[in-house]
Structure 1
Amino acid sequence: MNDLKLYDNFFNEILQTISSARYEAYKSLNKHHTGLNFEIGKLIVKNQEVNNWGKSIVETLSTDINKQIDGIKGYSAQNLWRMRQFYLEYKDEQELLELAAKIPWGQNLLIMHQVKGREERKYYLNATDKMAWSRSVLLNQIKANAYQNHLINPKQCNFENALPVHLSEQASEALKSEYNLDFLGINKPVLERELENRLIENIRDLLLELGYGFSFIGNQYRLRLNQKEYFIDLLFYHRILKCLVAIELKTVEFEPEFAGKMNFYLELLDEQEKQPDDNPSIGIILCPTKDNIEVEYSLRTNIKPIGVAEYKLTHELPKQLKGKVPTEKELKRMLKKAIRNAGDSAEDKNESNK
């Protein structure tokens, strides 16, 4: 290995160490901030109950705190009310509180206000922590019904059989059952290369959707075997899993041969690109739709870790079609009318034949 390659490995190791340290410090700060807000909410509730104080005490408290610590915005009356609500929502939910302590306060508020079910809250708290969702990404996930999709369309992969236990669990956390590519603004059929190019143009949004830990390496990443060349659509490195992640994009329903091709790519990656301290490379196949039984059988015999997920391009009707395409209710009404008219025509025909 030449000196340049040695230095590149050394440099990347330093960067990963810095990033990991920053992330741990960030999580520690979140835990402190959330814990502090929970305790403040607890004190507000306790003193209102003991002293029979009404709502005005929160306004007074906010004014006095801000006088003492020079007007810190976090102690506005509105935010104190949020702390109070946060305490009431989580005081009997130790598991959820522990999850809430791992994510920023802003994301906690969004989940508290937008999500009411316990299991659904648990899902978004856990996902926000594991995938480092920003507030905007979290909001998009909630609007896209990520939790319901998670129940209806579970993750499909062979990580449990192809990876060590500790790594398979982490890899499963990093995989989604469905990816929301609404940020591309695509509302008509596209070719695979066009989809790939649009994703590269919006790489920042793609990284946010993939989740925390993904670092982009390149697209159409070239691999060689004898005299032939092969190209991986998108190649990433995952800093937490410490492995290469190959993503293949498809614009048609999943087919079993996709898994065989990905298995081949991963074999080449592990042999030619994987570093000695890297974990086995992982493959993700993205399709617009899939048959779960077909995917299950396709992954059974593959020895390389592969996940298959669906993607959605847009949830909105194109502007040029708004008002021109009937809604679901209108379609039902039109169908009932057509059935009724068909019945009337049949009756008229019977009458005329008598």
Structure 2
Amino acid sequence: MAEVRVFAGWSGWGAAEEALSGVLPSALVRELGVAFEGAVGWHGGQVRPAGEAYWEHLLQVVDVLVGGVGVTDVDLLRAGLLHDVVEDTDGTIEELRDRFGERTAGFVGAVTIGPEGRAAYLDKLATAPRDVLLLKLSDRYSNVQRLHTHPRVGKQRSYYAETVERFVPLAVVDKRLEELYTAWAAAYSYLEGPVDNLQAADKLAAAVHREQVDKSGEPYVLHVRGAAEIARRDGADEYQQMAALLHDSVEDTSCTLDQLTELGVPPRVVEMVDALTRRPDETHDDYLTRLVRTPAAVPVKRADIEHNSSPARRSRLDPETQERLRKKYAHALEVLDR
């Protein structure tokens, strides 16, 4: 299965300007800088559902348009920065037209939900011109590429369903977008039903750990998969293997125990994940002492330690870190053996 591509955007306009200057004419980049300044002025201190500043989404849309689809049309890229001005601020189409021209304003108007409502707007997209679809699909991809970070599971599910029904079919307008959406839909398919089996748990683990790397620089999901495989080898049941896949989902990501429950993760698995999650104010010994009170979680922790201690993983660390972790894991195993 193809990996989900994430368009992170940039840390601010300075970083965006530097990156875009390598692929776009300098005059165009300057024009985009003016549009970005205008967008920030309109959106002010708005934030997205996961808490990030609104302008981060706007730069992600441009990143998809340029890096994902190869767009160089200044009006289309400007619209990427300004596409939510009319819908989400007190800015108007007339103001956009006066400041940025008829064509840019036209693109923004085409992706703005008007008085007709959302359903009619989505119906209208089915016959929209190619450039409008490139803009809207880039916007939507930014919105869903990290869907697991939305704080409400219900919204994750409804957004997934709507995207699959309404937007994935439109992505055929461009082969690159079609590939992006196909990989995304497969990766987030765990939202179609309860996460009550190994395959769904693996997809959830891949989602919440996406973009994370371990101490050695490897994708973090490889660690939880490795721990799950060791647990399976040692006779763990399916629920314990699921717990191994999800054992760091609460401690190291924005995911919560309540979200796991709402996603349909079986109570026994949630109980083990809870036991395996070290509290922020908990000492290592207190954590281990609490963990052993959930016996089913102990083999999962052993698998976690074994995978972390493997020669292949240790060899990527500096000697000081290797020695520190060796002592830490040896002590943990002593406590687990009591």
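Quick one: log10 I(q)/I(0) by the Debye sum over Cα atoms at q = 0.10, 0.11, 0.15, 0.16 Å⁻¹ came out at -0.78, -0.89, -1.30, -1.40 when computed from one of 1, 2, so which one is it? Working shown, then result.
Numbers: 1: -0.78, -0.89, -1.30, -1.40; 2: -0.69, -0.80, -1.17, -1.26.
So the calculation was done on 1.
Looking across 1, 2, the calculation of FRET efficiency 1/(1 + (r/R0)^6) of positions 174 and 286 (r between Cβ atoms, R0 = 25 Å, to 0.05) that yields 0.00 traces back to 2.
Out of 1, 2, which one gives 5.5 for distance in nm of label points 7 Å out along Cα→Cβ at positions 78 and 222 as computed from the coordinates? The correct label is 1. When FRET efficiency 1/(1 + (r/R0)^6) of positions 14 and 94 (r between Cβ atoms, R0 = 30 Å, to 0.05) is computed across structures 1, 2, the figure 0.20 traces back to 1. When Rg/Rh (Cα atoms, Kirkwood Rh), for residues 246-301 alone is calculated, the result is 0.95; to which of the structures 1, 2 does this value belong? The structure behind it is 2. Starting from the value 19: which structure in 1, 2 was percent of Cα pairs over 32 Å apart, for residues 38-229 alone calculated from? Label of the source structure: 2.
Comparing mean count of other Cβ atoms within 10 Å over residues 134-141 across 1, 2, which is largest?
On the way: 1: 16.9; 2: 25.5.
Once mean count of other Cβ atoms within 10 Å over residues 134-141 is worked out for each structure, 2 has the highest.
Read-outs throughout are calculated quantities, based only on the coordinates presented, and are distinct from any laboratory measurement. A quick note: this is a predicted structure, and the numbers were derived from the prediction, not measured. Cβ atoms are built from the backbone, for glycine too; each structure is taken alone.
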